[in-house]
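Colleague: Some structures are shown below for you to check.
Here, each number is a calculation from the coordinates, and none is a lab measurement. Being a predicted model, the structure only gives us computed values, none of them experimental.
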Structure 1
Amino acid sequence: MPEIAIEAKGLTKKYGDMFAIRDIDLELNQGDLFGFIGPNGAGKTTTMRILAGIFPPTLGRARIAGFDTLEQPMEARSRLGYFPENAPHYPDVAVEPYLQFVARLKGFDRSERRRQIAQVIESCGLAQVTRRLVGKLSKGYRQRVGLAQSLLGNPEVLILDEPTVGLDPEQVAEIRSLIAGFRGERTILLSSHILSEVSLLCEQVIVIHRGRVLATDSPGHLADALGSSLRVRLRVEAPREEVIACLRTIPGVVYADKDPRDLAVRLEARSDDVLREVARAIQERRWLLLEMNREALSLEEIFLSLVRRQPAGEEGTAPGGAA
């Protein structure tokens, strides 16, 4: 059995009569990379701050690498690297002195500081900017500095809150590649409201909405559990309008229309039997079937489907105020 690196039981945080999060249960195995997804205000940042020991929960408990964040805070924090949504830095300090300052705060002696700093500078690609002021760096490099400080101490667990927010596409790709390189070495909880980013990095996702966890699983398993329609891309050697009109007459075809990307047709069907009827109808009309490929349900579609299945927000739960 793999060891549990991040564990939460019944985590709840209230501000007055409002719930930021309620009854959060998590179990993240050692070495896993989990995506933590939800809209702004869903409770992602609140949950991560509690796990990082920034503030205590109103109810519930959390453990990092087996250590209780309330009863054993120093042991838990020493095994965790935390990257808040806004990367921490002092703009008037150069990169290497800033990392030396963080390493001193973490209690490393001089020789260990040198070793640790050299390691994170290499890991995060900061060798060319070590003498530059952090405030003069591009946003992408400032994010790298934020990641570097979270890696000091070689923590078993990384909690990364929106590490690519505000970056241009090239910088996003660089940070994404950097995080992907940590896969398997550390347990990573990565929050983002950009679902396509999570789908590229994470094999497991935690879906949170209105302060509650809706589901925890792989995107594929979630799609299967939702019982969604089969989505298919068709290319037929025939007038597209005639193909669409034909498909719409077949029982069990939920949707058929033009694919806006090219000359293909997108189709939703209730079962494989319906797809066989589709192929038979095309053959009967002596049309040539050039392509028939299934399309996976996107993470965006999975999230929206989960949210739509939820009842209206409960009284006392903050629908948009929880970070």
Structure 2
Amino acid sequence: MSVLHSFNNNGQDGYATYAGLVFDALGNLYGTSYYGGAGRCAGGLFPGCGVVFELSPNSKGGWDYKLIHTFIAGTDGAFPAAAMIVDSQGSLYGTTSSGGTGSGCDVGGYIGCGTVFKLTPSNGGWTETVLHSFGGGTDGEHPYGGVIQDAAGNVYGTTEFGGSDSGCDNSGCGTVFELTLSGGVWTKTLLYTFSGSGDGGAPDGSLVLDGVGNLYGVTLLGGLGQGTVYELSPSSGGWSETVLHTFCSLGKCFDGGLPFAGMTFDQAGNLYGTAEVGGAADAGVVFELTPSSNGGWQETVLHSFHDHPGALPFSNLVFDAAGNLYGTTQGDGTTTFGSVFEIIP
């Protein structure tokens, strides 16, 4: 293992790097830190509102770190929790779980309801544009997942809470949204509001898009209580939701529960994901969803975690060229402290 950068500048270069990284076409890496940056955040309660950074390979075989954006006062965003995406022009898109100009979520010391932002390379630096500041309530609040982009440049994402339903601690049960660009202005459209019951609630993970424009994601809550995997399909009257799988359907959650991260497609159209708890030892699972001939989806548990070598998977999965799956676990904090795993078919 090689350490590319250690965050140790008193939080100025970043602190608490929860999210994954993304490569651009030149081989540079980009990421976010939840805290860190100049000054304090939310009235001094937190060590900075977060940063966006770049790691570039240098001629000496190492990597150079560069801070490309600091969320300062919170009005442009605060506490980015998800990985970003990069478009064909080298611009970065991401979310902040708090911050922005909306004031409907200013409770417990936090500021704003979250943002979707874009960072555009410009004259050797970067320019930030806030595409949308969430206002809370029906507009949605706290996007903890990242965004994705379709071939037309439209941006899709989720908010953990908010929406038109008053369930889920009266904060709403979450939304799915779309941002479209027209005439230089980004417009947000609410695609779906969760009720927190059979259709799910608290969609935290990022979405994935199939070849015909359907969206797939997970919810932490709802269904039978431990979350769902859902599909959103465009129709003439809007978008319709279909629950592909409801977790904890076997009573003891052998099929998994609390799926936090987004789903991953293979080339055959099967979906793969992780659930933080459940399984044979209630330490989480890796699962596969396969479309069946009757139009439904069949879940298969590929692996149930125990104390060793890892427990509580919290991230999405990635494939290599041979079809092997890779992911991480956070560990239970007592007997395990995180792992990187591979699953070979």
Structure 3
Amino acid sequence: MSTRRDFLTAFASAAAAWPLAARAQQRPAMPLVGFLNAQSPDGYAERLRAFRLGLKDVGYIEGENVAIEYRWAENQFDRLPALAAELVRRQVAVIAASIGSAAGLAAKVATSTIPIVFVTAEDPVKLGLVASLARPGGNLTGVNFFTAELTAKRIELLLEMVPSATRVAVLSNPANVRTTETTLSEVHSAASARGLQLQILNANTSREIDAAFATLGRERPDALFVSGSPFFNSRRIQLVHSATLHRLPATYSQRQYPEIGGLMSYGTNTADAFRQVGVYVGRILKGAKPADLPVMQSTKFELVINAQTARLLDLTIPPSLLSIADEVIE
């Protein structure tokens, strides 16, 4: 009798579990997105929020109906191919590759079938990422934001902040070959038009940054132009600290610099660019093809000024800059 009762109890428990098991089998697997980045998570909180906001705009929320697998190269670009290959082996549905050309190119080499959404400051057509901006073709599309093309405007704004400047130093990263070439060409044109003397310094390591500032400390230029570079972004604390130590008015390409004490920045709102990447990833998850999504060109720019640093450098922020600044940090 006990055996019969045990059998009936076990049978009833199994029967009760059948609907749950059936529902579990019917629930679709959560799509997996790969996020490949050449840098480190440090300082990326705002951009990641923007990326997730873009996904949310299309109906995807991380942890609820989409999963994200993150891979960070920690500024060691030679790690990107292996990290991209890992995401391919994970069979992600889409790869979001950022920032700069190296992540996008590594992802492109790793797969010709998985959709890739990149974000880069360089010309994606010249890089070979896409056939054209309007009709990308292949499995890649993304967002192109401007860095080098804003050089003349950054020089103009720097001279408004430091109107007495006649000698301007330029710190560039030679590893960013295409961006550096374009930036230096634009710098020379802007300097020639304004009668400025230029001093070009290169740095591709932390030690070379220290060496460059040692030279600047001896030669005392009137102002410093720091070119856009993923490596420089990763060393922004060192750069801002060194510029402050040498009392050099400096302009940077992204708001992350004045947020930690840099004097001023003018450039693309990169958070908005990452939001656009999130939107494209979401659209692809819904069935859109990268070849049919034109490369977006980010047109949202921002001027950010650190008023405390300006006072430290005995600079008065002119009304012309105050009136157009997107943010003045006190």
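Colleague: Quick check: 14.4, 41 is what I get for Rg and Dmax of the Cα atoms in Å, for residues 58-113 alone, calculated from one of 1, 2, 3. Which structure matches?
Modeller: It was calculated from structure 1.
Colleague: A further question follows. Kindly point out which one of 1, 2, 3 the value -10000 was derived from, the read-out being helix-only ellipticity at 222 nm (-39500 (n - 2.57) for each DSSP H run of 4 or more, over all residues; to 500). Let's see the in-between values first.
Modeller: Details: 1: -10000; 2: 0; 3: -13500.
Label of the source structure: 1.
Colleague: Out of 1, 2, 3, choose the structure whose coordinates give Rg/Rh (Cα atoms, Kirkwood Rh) equal to 1.08 when calculated.
Modeller: Answer for the origin of the read-out: 1.
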